[in-house]
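No lab work stands behind these numbers, since they all come straight from the coordinates. These numbers come from a predicted model, not from an experiment. Cβ atoms are built from the backbone, for glycine too; each structure is taken alone.
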Structure 1
Amino acid sequence: MIDFVRAAGLANFSEFSSKQGLNPEKMLKRAGLPLDLEELPDSLISYSKMLDLLVLCEMESQNRLFAMQFGLAQGVSIFGPLLYLFRNARDVREALTGLTAYYHIHSGAAKITLDEQGKHAILSYTISDTSMPGYRQGSELALGVGVQLMRTLLGKRWQPQAMLFRHTPVAEPGQFRRLIGMVPSFNTTYNGLMFDAGSLDTPLESADPALHRLIRKHLDHLTQMSAEELPALVQQLIRNFMPEGRANIEYIAAFMRLSTRKLQRQLELEGFTFQDLLSDARQAMACHYLQDSTIKISQLADLLGYSDQSAFTRAFHRWYGQSPREWRKQLVGKPGNPQRRHQLSNT
């Protein structure tokens, strides 16, 4: 799931973008993202589309520092269950080590590393695909969040010794100074925050070793679950695109910014094929729509992407041992079925 991130990565987007004079729904639509993502923070969204959103918002608001400001406004609210791991760690080192170990639960599109270099420590953020449009905005968003994370751990007045970016500057030094109290270093080898390595041993007042162990066990379980989420996500996309006639591996792989071969390979690692998921989605949708007596079977065959009604009938017979028409008649005869009530009300 290289291209995905939890929807929590856009926490507070509506509020922040509105203050920037933008229409949140309009911007989400333009980026191809679900409008209810803030209501479903644990759901998976395309990381590349999230970066597209940041690029669009920067252009529309004419604010070159939109992404960094957004990250500072979000703070630690993006981390979900990881936040409890940080707050119950023994010290800052254990909190940041936990972040690097479990960040893949939040996003598969980037990684966080903690390096100690003598008296200095660097918390860095690396996007897997450096050629991805919006790479700069994604890095600036992440470091804005990182500043607020460190302030959560070490106090509101904490400042990094240096903020490092691989890209060139896009705003005047004074704009950065007003926003974060310093001018970042650009064209470096990292996207990261440099700070005093000694602060890693700072104990956390909220430390609870027993609760920390419990949360780690929970996150280990989430790690196993996250590996199983790709098939469910692909099946959801199949259902979404089925009515539009676009439920094919080429379109869905392109939507996910993957090659068809890579998508198939990742599914196979979880014991699935795209055809398996397509068949399962068709079965579920067929049963759902057959309960609606206003939909003709020929229309349903077309909706599910079959070449003709006979192809759909053969597939349905293979699934259930009877034709769609027979299955529908059997359903209508059952007491309490809505179709049966509808027919009785008209007699």
Structure 2
Amino acid sequence: MKKLALFLTVSAVAILVVCSYLLFPNSGEQRNTGKRIIRDMTGRRVVVPDDVKRVVTAMYPIATQLMFLVGAQEMLAAISDMDVNDAMVNIYSPITSIYRPVMTNHGDINKEELLKMHPDIVFTHTKNARDSDFSQLGIATVCLKLETPDQLIEGIELVGRIVNRSERARAVAGYYRRKLEYIRSKTALVKKKKKVYFCGPAMLSAAGGDMYQNFFIEYAGGENVARQIRGGWCSVSIEHLLSWNPDLIFIGNYGTAKVENFTKDSRLSEISAVKNNKVFMSRFFIGSWDIPTPESILGIMWLANKLYPGEVNFDMAAEMEEFYQTCYGYRPGKKEIARVLEAP
């Protein structure tokens, strides 16, 4: 009888352990004394301190923005030169005093330089995750993968858990989900999706179907004319544009292409986007609104407005105020807002 009771007790404990894992498979966090085990966005198990105080984001500037979103910017021990511009100085003037380390040509930091910073956490991205794992130095290395708007939200929540700002991260993630759900609810009724050509580094360089900009267009309710192409920025021709006949042309703010490249090219005069004056540069404040940064939610809202003005009704001036206040604790002035929204 005693053996049966012991067997039942052990079995019950084992069942509880298994059930807890099955019920919470995505929590990705186990605790030991002073340490936790989390899963980063590549699925790696990473040991991180319970009490995080110093974070290096220099190898992945987008991670710097996520630290601001979860309200943990005071933990930043090292950032990239790309993180510092006029908008960020207005938002958080101490950013100019945060250490900016010497970087390699590939955007990495050598081990000696990193050790001088005494970080608890280093954030990397998938491009340098393999070559920049500093766990053997006792430095937790967490890889972020932010290739879609949903992954961006997941990244916000992961960073929040790591730096013990989960409540704040959930609030910001909730804001993102509400905005995206509103757009989905409105554009779901559209029978014929508008076609979008998105160019980045150059006029004839299209965002393929595996790029963030493709998902950006889809979340706004549009259809990327180059979605069938893979391999990042893809070279296309004038003939491609004529064949696709996009309803809207969207231009990244980080290349050589400008609105007049399309509107003044006689070969493109019959394209719907050109005929109807639907050629736009991406909006830009901290950065361009179409890349995988927090501001891309504003870009999705702005593009949805342009595509479906009868269905989607964002007051973009009010949305800008809400976004920067919610995510950065910053209220942009009327002139700042006008400069962004009234650009070509």
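Please state which of the structures 1, 2 yields -17000 when helix-only ellipticity at 222 nm (-39500 (n - 2.57) for each DSSP H run of 4 or more, over all residues; to 500) is computed from it.
1
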Completion exercise
Structures 1, 2 compared on mean count of other Cβ atoms within 10 Å over residues 134-141: the greatest is 1
Practice task
Match the computed value 1.14 of Cα Rg over 2.2 N^0.38 Å to one of the structures 1, 2, and report its label.
Solution key: 2
Practice task
Assign the value 5.4, calculated as mean projected area of the Cα convex hull in nm², for residues 198-285 alone, to the correct structure from 1, 2.
Solution key: 2
Handout entry: Among 1, 2, which structure scores highest (criterion: mean count of other Cβ atoms within 10 Å over residues 86-93)
Key = 1
Practice task
Identify the structure, out of 1, 2, from whose coordinates distance in nm of label points 7 Å out along Cα→Cβ at positions 62 and 302 was calculated to give 4.8.
Solution key: 1
